[in-house]
Structure 1
Amino acid sequence: MKKFRINWELIKDIFFAILTVGVWFLLKTKPGQRKSKTREWVDAIIFAVIAATLIRTFFIEAYTIPTPSMEKSLLVGDFLFVSKISYGARIPNTPLSFPFAHHTMPLIGGKSYLEWIKIGYHRLPGLGKIKNNDVVVFNWPAENMGRPVDKKENYIKRCIGISGDTLQIMDAIVYINNKIVSLPPRSQFTYRIKTDGSGFNPAALEKIDVSEGGPTSSSGDFAFTLTPEAVDKMKQMYNVKSVEPLTYPKDNDQPDIYPYDKLHHWNVDNFGPVYIPKKGATISLTPENTSLYKKIITDYEHHSLTMNDSVILIDGKPATSYTFEMDYYFMMGDNRHNSSDSRYWGFVPEDHIVGKAIFIWMSWNTEGTFLNKIRWNRLFNLIR
């Protein structure tokens, strides 16, 4: 079946047509006729939907933190505003969709969008580009549900490496272009704690803001996820004998770490070095690095890639190099030992970028009681 292609001018025409139809409906009345109350309400609702959809699509959108991968920088229950104009708003791949629904219809289920019109990747000019350590919302590239890019699940992580960087992780320390990357102040790692055999009072753990982990033996061994501040406080507890980082040793392979082959003996704490692709950059292709970039070449840039013995074929032709067609990014969660990120599923293409997380407008603690359900100290905090 032949794909339906739309050029840039037609994209703009579609959106102006939708806007024009909506405005026409709002203003359409017979000469001398007053609008009924029902019509006024209908007009107001249509206007609100159009305005909110345009704002949500091209300017700013609300987002909720669903998982602890960014703790303690961002907490489950934080409600954020995400700026679309920071990096430039994307034109929707599927403009025919139900207002305010991401990919699933509320209540009744099923797809919230129609694929009668499909638009390729286009992005409006933005205020700037992604920088190292920006907190970014993006569509999860590893999703295989068959949805359009802009309907994939939304993820939020910190952009550790931008296109053109070389990244390496050694003993849980991140290096970009051979320079150590400073940790976010509220980042977390897992630590092994040895006590005198006694346990911890839950109130004491809550006081030092420890919420993940527990005993690993019945003789006073524990594993907790801690911020640097919590590590210092943990060491001061009367029953604690030692606090040591719990890291994977070098060359201790993890089979679920990207790119999932035996040529790269990588794990969550020892990864790379790896070049993060930049649009227009050309690399030499070898049997050793093909697994790193195969997903980019086939899934994101839509070429075929096969190997015949040691000969690499792209679109059926022998290839010793490849030129990238998009920028890519390497994302990691601040909760380094409890985050599904680029270490597990690879690079994030530029067409998956949604926007930049700006500030927290509400924070809801489901385990709190009454007024304590709202984390008042987090309201309107800027995200760094």
Structure 2
Amino acid sequence: METREILTKLLEVTEDQKDGLQYLEFFKSLEPWRFALVYPTPDSIIESWDALFYQLRILFKLGLFPVVLLHSSMPYYAKTFFQNFQSENSDNLEVPFQWIRKQDAILQKIQDSISKKRIPVILTKDKDDSIFSIIQELISTLDSNKLIVLNPRSGIRKKQDATRFSIINLQTDYPKLISEALVDEEDLPLLKNISKVVQFVQKSRFTASVTSPVYLLKELFTVKGSGTLIRRGSVLTKHINFKSLDKVRLASLIEASFRKSLKTSFLDKNQFDSILLEGDYKACALFIQWKDGVLLSKFAVDEIARGEGIGRDIWDMMKELYPKIIWRAKRSNSINSWYAKEADGHWKDKNWYYYWIGIKATEVVEVIEFLSSLEEDLEIIT
């Protein structure tokens, strides 16, 4: 495939050119061996080996090199198929792999493989019940950005109706899922194993995903994803002034999220009564007191973090702290459909959508008049 054709295929999967290219840029900014560790379970290879090779091929053509871990229980024919795909003369479908036995100096061998433009494939003969110990060891060695486990069920399923969990936050969701037995019994061992790995990795940006080989690209390159994302959970703090904050990083987060420049006076006014902030400046919410409630002045989430559920963490904390909230958004804002679901009510004019939570019917007119009178504090980036 030519580069243009590969990008076209990627955009067909992601359905959003902006998100797809943003993720691609982020992944390529990492050291190549850190991009992702991919573990396809034997069952996923049996059912979807053709889809797996197709997705790996796209990643390779995009200049990305996932480290693939295979267990020796993988069917022989699939191993043979991997080997066939190394052939330069096989046909238009080849994907160059480099077989690596699990042993000492594995990082160097992986780096050498990538330098030769080959996807590293690690083959281990360890017992089935130790595979996640191996995964944990590899992630530590590689400093991996992400773990992707491929299974036929495309994620972790709910016990009640077998629908897929979209995100599992290990701080807020996991204890309840386990204590109330809400996870499908078939997926429970997998969730427990992955949760141990995620808790072991002391990096807030590290996440694990469970999806099928068919949806590997969609899980990687879209905000919504197509599997189950498992994450440690955000460290959120509430601030009542800017004294302990990095105003440059905060401004950068807001500007990147809105793709607009803040007016110079926006943060200098120090007008905010409270600020909710994720510890690594990946999301924030800024509030101004309004009567017995608050105005949500800015809600910003780092573009790469939007698929990690961090925005939801900030939003849930906001609703716990403030029973009455009002805000507005431009009609062109892509988050309006989500805002409409979260709000108790909304109104729109030719330029803005106005939203509220916890507002009485008798206060709605006053809310709209107040929101419509606010000055803009963002400028289009030129």
Structure 3
Amino acid sequence: MNGPGVAREIRVLHLEDSELDHELAIAHLRRDGLRVAATRVESRSEFQAALAGTWDVILSDYNLPGFTGVDALGMLPRGGRPVPFILVSGEIGEETAVEAMRSGASDYVLKNNLARLAPAMERAIEAHETLRARHAADRELEASRLRLSELAQHLQTSVEMERAAIAREIHDDVGGSLTALKFELDWVRRHSSESAVQQRVLSALETVTHAIEASQRIMHNLRPAILEQGLVAALQWMASRFTRRTGVECLFRTSHEKLQLPAGVPLVAYRTAQEALTNISKYAQARRVAIDLSLSAGVLSLEISDDGRGLRPGDLAKARSFGIRGLHERASTVGGWIDLSSDGAGTTLILSVPIDAQGVSSTAADGDDDRDHDPSTWGSL
């Protein structure tokens, strides 16, 4: 006889107040080739104490002194290792059987048909072992997903730290050297009367100015120093810069002029908008872009929408399409999520982040306009 009972001994807990019925049931199991180690209990207290042991299957009569088999089924501990539970009764109505199955019983067998007991028990054990294996696989999958998410978050943090380090080097070394060179060239221009020297110096000054602007642009991409002025100012500056760079109208709207947000949230929102605008400039063919920032009901929402060509089937399933996937992981670092939708005539990306109301403050418009403010400049002549 094939099944789990052939390879090992089956530990059976039998809740039965009749010694004769117990012996008869075990005899049928052994006659069908099962190796059984059975323990009989008959009272509620004995059953409760026996549940502390390890069992492969529980057999239970329905009519017991002071309680029923369904009551016994309800006494099984929830969670942990599941134990198959089979009712073995002389009389059990259809309604009772249905109630027992709904309560978690694996099967029921009538005492006048004990030939069904061994097959029913083997099926129940096999089903529970399969269920236990599936739960174990689900737990391992969830643990693997969690480890992957933690790795992605660690990589995001490492990337930001590396970006900040490179930005500091550009600011301190490259920026300082270029600014010093610009001063030296200007000194030469002011102290030279030869027109040829003046022209060469002016050309060199123009080159150095372009180099400074390029360094500032690279530094902004690496480390958004504008965030020191707040998320609202940073998004205003980003929208204005996007319009100047691409010629595509980018409108920024918000109900708050200033927001004091928990650590990490402004950078996640800034990088989300940055990635969205980069994708729009590359692929959307849009004529108008809108950035909306709001804080309502304890949720910070950042919405970036465009009127471009929209997403095509398969755009997000590209093998090396990591931009949006990275945004999902980045959002999860602050407990947020990303929603992306497209109707074929435009795309909308929404970042939502639950915010603790005690950790947030906002102010109305104060008249300051940081739209063109760039806090990372090294000074100009």
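General remarks:
- Distance in nm of label points 7 Å out along Cα→Cβ at positions 121 and 241 derived as 6.1 - corresponding label from 1, 2, 3: 2
- Read-out Rg and Dmax of the Cα atoms in Å, for residues 41-152 alone, computed value 13.5, 38, structure in 1, 2, 3: 2
- Which entry (1, 2, 3) yields the derived value 49 for percent of Cα pairs over 29 Å apart: 2
- Source structure of the calculated read-out (distance in nm of label points 7 Å out along Cα→Cβ at positions 145 and 225, 2.3) within 1, 2, 3: 1.
- helix-only ellipticity at 222 nm (-39500 (n - 2.57) for each DSSP H run of 4 or more, over all residues; to 500) from the coordinates reads -5000; which among 1, 2, 3: 1
Bear in mind that the values in this text are calculations on the coordinates, not laboratory data. Quick caveat, the model's predicted, so the values are computed rather than measured. Cβ atoms are built from the backbone, for glycine too; each structure is taken alone.
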